[in-house]
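There are structures below to look over.
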Structure 1
Amino acid sequence: MNTNPFSIRFVLALFVSLLTVSSAYSQEKTPGPPRPKVRAITAFIHLDRERYQIEFSEAIQFLKIAKTTFESRDQTVQTLRIATQPFPEYTKGLSREQAIRFFKNLDAFAQQEHVVISIGPAYLSGPDGDAQADLLAEILQNSKALFGTVYVTNDSAVNWPAVQAAARVIKTLADSTPNSEGNFRFAALASVPPNAPFFPAAYLTGAGHQFSVGLESASTVVAAFQNAPDPVTAERRLIDLLFQQASDVESRARRVDAERGWSYLGLDLSPAPSKDDSIGAAIESLSKQPFGSSGTLTAVATITSALKEIGLRRAGYSGLMLPILEDPVLAERWTSGSVSLDALMSYSAVCGTGLDTIPLPGDTSVDALARIIGDVASLAVKWNKPLSARLLPVAGKHAGDRTAFTDPALLNATIQPLDSH
């Protein structure tokens, strides 16, 4: 048989071409770095007590539409949240019993609609500050979906009576809520601005009808730091990757703003971790050491430096979160004693959001709690940065005992001793 050599060459060329196209297609389909989840879309409303049900219904309707908009582009949205102005503004004129009843109704409404609500900080600048803090403790005792705070700084100074009041709230919730879990919904705030999407810190000072967005993006940091030869390269990679991913989130938020008439306030760039998305793992991938060892401070400073370079509309902390009981690596390092309160405070000086979900002995005194909160507040004032303290003393537990939290957001760890009580 007479075979045409040109036909053979043509077939071979076509085969090679198909292989090249197939290879290129496979490369295009190779999954890239994981997309960060939206941890929270938080709507801010200026609450009028007389029409709160209408206002909350409108906010929930908006949040559901916003969630649909994000999810239409394959963006996972984990929680929908609502935050108000400081609650003493809309409980004026109510007796203590009436206020408790109002918040019980609000809590039932939130649970029914599968949202969580931050009722803002207690006022502590006036003569009724202690009473408002005590009322907040009782509100949180009697609710499941409400969050609240005490603001412990004012006018670039530490508000020491507020520090003491916040410590009393923590002690009350530790002693009076199941498994002492009420403190998961409370924090002492130091220089934290309004409009943060993350809880418990979220609160409003403006007119409302606004929203902000918080990310769960620890996996982005892991991807950026993978095999990075040095901190400079790691920082550059993180800036590029997170800017790309966060820009996509912001574009959707701006679309919601344009279509729904709720003003977009910004994005909290803090790479919040979770049980399945560890910021501790990201830090260790850069430091090459267990979290808490030498090199940790450099790694956390690298992350913070990268966040500052991302030129998007910001809200909230936009810093590094190190919640001990929300991150499996951090919880493990706490249990092993590799990291301490003092170490976390030093990291907060260069990066973080303060002390978050820290398990403490149940017999930690109010004065000891106040000293810890005072340190956080002093650091926030010194460096003019937002910090908070969410401390979790566990009633009946001592140093060396393991926590037994049941909240699905919390991990369990071994309680470490305080230097003093």
Structure 2
Amino acid sequence: MILAAASAPTPPWLIAPFALLLLCIALGPLAFAKFWHRRYPVIALGLAAISAACQWSTGGTFAPLLHALEEYAGFIALIASLYIVSGGIHIRVKGEATTAVNCVFLAIGAVLANVIGTTGASMLLIRPWIRMNKYRITSFHIVFFIFIVSNVGGCLTPIGDPPLYMGYLKGVPFWWVLEHCWQGWLVAVAGLIAIFAVFDRVNFLRAPKQVRDAETAHETWTFRGMHNLIFLAVILVAVLMLPPGWREGTMAAAALGSWFTTKRDIHKANDFAWEPVKEVAWLFIGIFITMTPALHYLQSSPPPLASAHGFYWATGALSAVLDNAPTYLAFLATALGQQHLAMENVADIHTFAGAHAGTLEAISLGAVFFGAMTYIGNGPNFMVKAIAEHAKVKTPSFLGYVVRFALPILLPLLALVGILFFSRWHIFG
């Protein structure tokens, strides 16, 4: 944060550019779509510049800004490299999937999301998901894919979802997430797959006989561009073992290696496009710069959240309507502030992760799981919707997604997770 002293209180008005940027992200694609898609880089950079100038005017230095840019470089290097490398792998499916095959596919996607990220897994698997259900695909196939592969599945490693990677960059140990979140992950993923199986079986029984017959036929799968698995392994090694600077450089080298060694017809078959990752890059540079006063304010003046259950719902509620990565950081800063610990101190992060594991688990699961509640909760959600619509698959509107699927199906399951792990009646944890 660009403040003169770490102990100095942050004027609330400094949070205005951050709040305005998040409001634009939420409403721009809905209220003024054409203008937004043309001008969002200017809006993001403009608000970032205003925020930096306002922070500087309070008597600060550029050191926190440079720190934020370093963290942004690590964040976008991971997102972009996974996007590029996964876009070089093409999975072709012949035949129609049974309900059992669909459930196994979603389970594999949930696991894979922790290896190549929810963005990478979504971009790799959404097209074969559409192909393997092409004769009877409906909105719920796309929605449950977003629920499981694009969001809930990716909470076992920092690679899985942007909020967890942000925590890792701040100092949360890499394997902490797997150690503490696997039970919540198992309940949520298994519950969603079980619900999906009921929907998919009903869909199958309603399908014409020729489609049901096709489902019993032998499926064939072909894979191209599998050399990109080597580049995925390089990215994973970089995240786990290399220091900042070397880590980002290695990720960039893996992405370039993938791009230049993958045949163009593979990218064409995957409908590879730069726009989704460009949008993430532009928006998040604005988010990283404008959110620093909000994080400092929450750290110095934390809201009255007294329990892990409260943090779970508060983090989840904002992650549903805002981007879940800055929401995670905001509530992590709040929890640290309550314990008189500093976000900038790695030792404090380690202390908090050990002494207050339940609270950190609540923040982590709340950010990742509730990112599936709306299209704007997590980056891959809109990307999956756009790919499905390009493939002529009907997807629910923004309100239809929330009212028909998220509220009646996802929210009760997430409430169950909260009761089982974080309430006074908790069974686990």
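Every number here is computed from the coordinates shown, using simple stated rules; none is lab data. Nothing here was measured: the structure is a model prediction, and the numbers come from that model. Cβ atoms are built from the backbone, for glycine too; each structure is taken alone.
Descriptive notes on the structure:
- Which of 1, 2 yields 16 [relative contact order in percent (Cα under 8 Å, 6 or more apart), calculated]: 1
- Each of 1, 2 could give volume of the Cα convex hull per residue in Å³, for residues 54-269 alone, but the derived value 146 comes from 2.
- Comparison of 1, 2 - label where distance in nm of label points 7 Å out along Cα→Cβ at positions 286 and 398 is highest: 1
- Read-out helix-only ellipticity at 222 nm (-39500 (n - 2.57) for each DSSP H run of 4 or more, over all residues; to 500), computed value -15000, structure in 1, 2: 1
- Given 3.8 for distance in nm of label points 7 Å out along Cα→Cβ at positions 46 and 382, calculated: source structure among 1, 2: 1
- Origin of the value 0.95, where FRET efficiency 1/(1 + (r/R0)^6) of positions 158 and 230 (r between Cβ atoms, R0 = 35 Å, to 0.05) was derived from one of 1, 2: 2
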